1. For structures I, II, calculate mean count of other Cβ atoms within 10 Å over residues 23-30 and state which one comes out highest.
2. Just checking, which of I, II has the largest value of distance in nm of label points 7 Å out along Cα→Cβ at positions 63 and 687?
3. Out of I, II, which structure matches 1.39 when Cα Rg over 2.2 N^0.38 Å, for residues 295-574 alone is calculated?
4. Here relative contact order in percent (Cα under 8 Å, 6 or more apart) has been calculated and equals 15, so which of I, II was it run on?
5. Looking at structures I, II, which one was log10 I(q)/I(0) by the Debye sum over Cα atoms at q = 0.08, 0.09, 0.10 Å⁻¹, for residues 87-398 alone calculated from, given that it came out as -0.63, -0.75, -0.85?
6. Kindly point out which one of I, II the value 3.0 was derived from, the read-out being distance in nm of label points 7 Å out along Cα→Cβ at positions 327 and 359.
7. I have 75, 57, 47 for Cα extents along the principal axes in Å, calculated from one of the structures I, II. Which structure is it?
8. Given -1000 as the derived value for helix-only ellipticity at 222 nm (-39500 (n - 2.57) for each DSSP H run of 4 or more, over all residues; to 500), which of the supplied structures I, II does it correspond to?
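Please treat every number below as a calculation from the coordinates, not as lab data. Everything quoted here is computed from the prediction, not taken from an experiment. Cβ atoms are built from the backbone, for glycine too; each structure is taken alone.
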Structure I
Amino acid sequence: MSTTALAQELTTDDNSSTVTYKEDYFVQYNPVTLQDMLRSVPGTAALLAQADEEQGGRRVRGFGSNGDQILIDGKRIAGKTNSLGLQLKRIQADSVSYIELIRGTKAGLDVQSEGLIINVVMKESASKSNTVWIGGGEYVDGASVNPLLKITHTGEVDRLKYSLAIDSAIKQTRRNFNDTFFFADGTQYQDNMLTNNMDQKKALVNGGIEYNGENGDILRLNGQLEFDTQDTIELDNQSHLAENTFSVFGDSRTLTAGDDYQVSRTTYHRPFHWEFGGDYERRFDNVGLLKALFVINHGKHDFTRIFESGLNGAEISEDVTNFSTRTHGEKILRASLTQTFAEVHTIEYGGEVAINDVGTSTETTRFDGVVLPGTNDTDTQEKRAEAFISHNYAIASNISLQSSLNAEFSKITQTDNINDVPDNSRNFSFLKPRMNLRYDINEQNQIRVTAERKISQLDFGAFGSNFDAEDGETDGGNGELVPEDRLEFSVAYENRFADDQGSIAIRGFYNKIRDHIARIGVYSGDLPAPDNINQVVTLSVPGNIGDAEEYGVEINGSWRLKAMDLPNAIISGKYILRETEAMDPFLEMERPIQYVQKHEWLVSFQHDLPSTGTSYGFSVTNKGPVGPGGGSVGFRTDVIELWEKTIEPKASFYVEQLVFGNMKLRFDAKNILKAKTGYDLTKYTGNISLGNVNYNEIREASQQRVFSLTLQGSF
């Protein structure tokens, strides 16, 4: 039977162009989870990859109008650490009624469209009880075989649905580094062989309930506990080829040719997280649909970092120990009311309140008991309120206009033990308009135009001092930062191939950025700062450097290989070409925005063989930030250093086989290309603008391959 004959149909309503994949479409693929279902649909590869990247949770504070582009019953998950990527693997396929691929605008959804939205519609009544389990092991090159176990149980009692999930795994990461150091004249003076081994034990407990009232009310509640331990040991064996003097936490040391210097950095990280969230929905006659959702979460991270060293085979001894703690919590409440008028106008209006608290403390003590500079305690709180209104206008059956206006008000308060003032409070207010026009030329072709103002969220960690484990120093912060202000414009054209054979979309974009954030110089002298402060200072902090811009093109596509007699094989791809420009405050020249990708691409392939119950596929991706020469490098200038970082492609492969009836045996090979990276660091004596090179470091790094074998089933 052909794929397209399996109850897949195209529907077009007054507000969107929607492709609907009904339950029967997925039968031949023997899916166990929602993720199994989605990967067999053309066009979903990029969004699934994004969901996998965010399995640790969304980092954006609050919910906002933008969010996950994969929705459940038209709504986002009421959670932050309770991430979408994990939920896709927990929702049973038997509970799904159908899946919609929505291109462009559509009224009544919880998020604004970024081009494609996937809406998963659940069955009103699923099986009374069902358990999905995954068990197996994972092996990392150079480490050991470790077990993993995932169990999700769902059930239904009258109008109440419930679920309980437990994820447990032991993960190991092995990375290798080769560093080579050169004097300013090009003479090599040092070789480093460094290994970084991280061992992690992690367990998640997740539960949820859903109540469907007789009057149509829906109430969902969910919670999650996360237990974690992470131990990292980094061993650095340094071979010195020439005499060199350097500083170790304020202690000057000189090594000569032939010396072998061993450095050990041990980190004990003890994080703990909990989260509770929910959403409520009720329809009022003659008023509209009320939707509300909330989240409360809290996390704590305790770090103990021990730095030790030894010379020429002698037993290593302690240099310093750093103790630091970071706490974070978030409380969010969002509510909206949706009303439809004259069948073509839909208005949604509401508000959101969010309170975020972050606390950091750090103390570094030398082996002789001396407390080093940089010890601090910092507490930051953000109170943010947002009012929003959105209007969807179905101008014609094939034309839809969505316009919205968000008003954001926030207050950020910082207290620490360093500044003389008791606290540093600042207030912000912004208006954020957005417009999105969708025009369906016909059933296959669509044009989308979007204009929007976005305001970035400030990184609380940039306000106060932070301990940098890479160089063993405490970096300064800047309590005067203001958010970046972005005006974004884009035009997209999409062609959906006939007979469900895939699609291709091309989007051009231009973004104007004000108050761009990078590194700026700070003057710590007693005399007034000179006019050329950024050319003479040798200390830097995060700061606003003025205007910047980015522009480029994005191509997304998928193709079902029916023309090659492979109707169940799908190849998908994504490519972004992005140019960026900003004024470097130290070099006073135009340069790319730091660590923003110029080339980003993804290629994935999946082939299902229903007759044998076999499925296999691979993916290759690369995110290479832009550098001065236009290559795939990450470019960053600081007050006394210049970085160029290279990133090579990552690849993974899997094969899955149906066994013992409805069980799936799966083999995964991840990081096949060893995630190779590298950087070229030039360190300067004095300000970088003076051009006095101190030394140059070239690093090559790789991460070990990971193999796993799992068995998945349900009962």
Structure II
Amino acid sequence: MTDLIEHLVEQRGIGTEFIDAWGKPAVIARQTQIKLLETLGYPVDNEEALLTQLENEAIIEWQTPLNSVYVFRGNDNLQVVMRCVISDAAANYSLRITTEEGVKHSIKFQAVDETLLLAQEIDGLEWHQYAVDLPLSLPLGYHTIELYLARKKLASARLIMAPQRCFIPKAIQKGKKSWGFSVQLYCLRSGRNWGMGDFTDLIYLAEHAAQLGADFIGLNPIHQLYPANPDACSPYGPSSRRWLNYLYIDVEQVDGFQSKAVRTWFEEQGIAARLAKLRAEEWVNYAAVAEIKLTALSKIFAEYQVEHLSKASPQKREFDAFVEAGGDSLKGLAIFEALQMYLKEQGEEYWGWQVFPEQFRNADSPAVKRFAKKHASSVQFHMFLQFQAQLQFENASKAATDAGMSIGLYRDLAVGVSDGSAEIWSNKDLYCTDVSIGAPPDVLGPLGQKWGLPPMDPEMLVEQAYQPIIDLFSSNMKASGALRIDHVMALLRLWWVHNDDDASDGVYVNYPVDALLAILALESQRHRSLVIGEDLGTVPEAIREKLQANGVFSYRVFFFEQAEDGGFYSPSHYPEQSMATLTTHDMPTLSGYWHCDDLNLGRELGIYPDQAVLQNLFAERHENKQHILNTLHGHGSISEQISNDVNQVGMTEALNFGMQKHMAQGSSALLSLQLEDWLQMDKPVNIPGTFAEYPNWRRKLTHNLDEIFGNANLLALAGALTQNRQNESK
């Protein structure tokens, strides 16, 4: 039984050991591996049943003539694996390849003449596995390959041809050093939005930032969350990563807002006064914003149906094309959201598919099909929301590049979807819902992290010919100058934790990293979208080298770039192929860090029950601040009027701006700065490890956008940043 378990552990890519965040070897407990195998459906407590299952799986594999997918890079020798019984090895086969463009190729062969890889006897028949050469030069893209025996089609598969590296703009290849902002879009304040930042605010931000020399605006994940449950607002726990959060729609820009019915509602219900109140609030009131936006958009949609969708209008043709392109994914999302809304109105549980009435828990059930037909207008409404969101995002992206930004908007791809999501509901076979991904203990999370996001099953991902990943990369790169991949280690491995276990009792599960990187490179080149990989935490050095070779930019955070003696590395030593930043959405702001607001807040919230641990953190922070002052003074990044004694230095505008200018003198091709640090804000946007204890993902900026770009000190800072970046480009 032990040999069987070891075989399965290796076959399913389950880790046995790893190097932790402190550089020490860590061994995965055998019991943890066994529990995971159980979760994957293996009867590990019954040797006979396990043997039978493995034998059946092997038979199915051998009797499958082609793999589901073959992935190649542009300069690879093309070889596909095929399987047949030995008695057919001398028969006349053909492989027919059809490219994306419809060009057809045919290769005739006899398996016996090809390279024999393996042989296996099954039920008295000997099966052979061959490597068949394809003497072709195929273009980049997604092609179809079919295997024929004489005129009989035996199997078909996907053949992917990918480039060597991800897209990198020529200016950056030639040494240009760019800077830009990273923002939480909902945080933006303006005198016209409806209580949270929207795509029109984004246009304003991009156009004005471009005038100051910024080359990009980096966004938080803008994935679709839950219209029926707007307070589930974490951008890193979405319902779908393929589709957009409709709350970012500027309702007033949607065709139909000026109709008489909508304007009458707006005026009679005193919406303007309600919106003014929502704009004035310190925190985003998602429930109130959603209630007004959904009401307005539903009224607009009613007008839109009559004016456009009921006729052969240009708008209908454009909408129909959008729906067709969105396919099953868009329809599944729209049905899911219409169903959630319906259940909420009926007073039933609705937060996720797990609590739906039994007949609705499977997306392809007859009851769901009947619901979609009966509530076709509601389903169409939710597709309409995605249509409008996509139009407005594309307009914002065009505005950024038209304003002169060399990169424009860049999106952030969350590492997963939440367990009750539409994405899982629509494709349950792909996800392991008894498991959550997370991270082993590291500097950021000494107890480990458990994110409540079910992982994709690597075997099922291959079986589905990587289509979910292709769709994911493509949809997030569309109309984007760059894509930041949160927890880029997911391309190599993910930390799986059973839902019943602590985060530290997890295990790494490997993913087909070379195939995933190939697809990433292909989509990156197609969309001309630069790729940034968030490679923080427990990261094997080998994967950093692989990411670099594939053209993926590293992510370097100043506070984590420390030498063994505690000193901070100069940003001039960061890799050129990287994005540098001072802080992130999971960290305190510069002011919050310097004044230990995060530690004090953590103490108030009970995050640090062990006082000794907390005191050590205060002592470490004090020491790190001294090292930071030493670094800044050593490089002449701050005035000598600022003391070099940490005991005499509080966070000031001069110190804040000095740190940002210090980063601008670095070697990283990209520098990302947060607007909250420009505004010297102290409250964090998110406190990892908290849920109800703190209003995560709700805090707004302290100033309206027009006030930011009218501030002389901030304009001077922008000029200095642009100058420093230009100097580094020479």
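1. Answer by largest value of mean count of other Cβ atoms within 10 Å over residues 23-30: I.
2. When distance in nm of label points 7 Å out along Cα→Cβ at positions 63 and 687 is computed for each of I, II, structure II gives the biggest number.
3. I
4. Values: I: 10; II: 15.
It traces back to II.
5. On the way: I: -0.63, -0.75, -0.85; II: -0.57, -0.69, -0.79.
Comparing all candidates, it corresponds to I.
6. Only one of I, II returns 3.0 for distance in nm of label points 7 Å out along Cα→Cβ at positions 327 and 359, namely II.
7. On the way: I: 75, 57, 47; II: 86, 69, 51.
Checking each candidate, the match is I.
8. I
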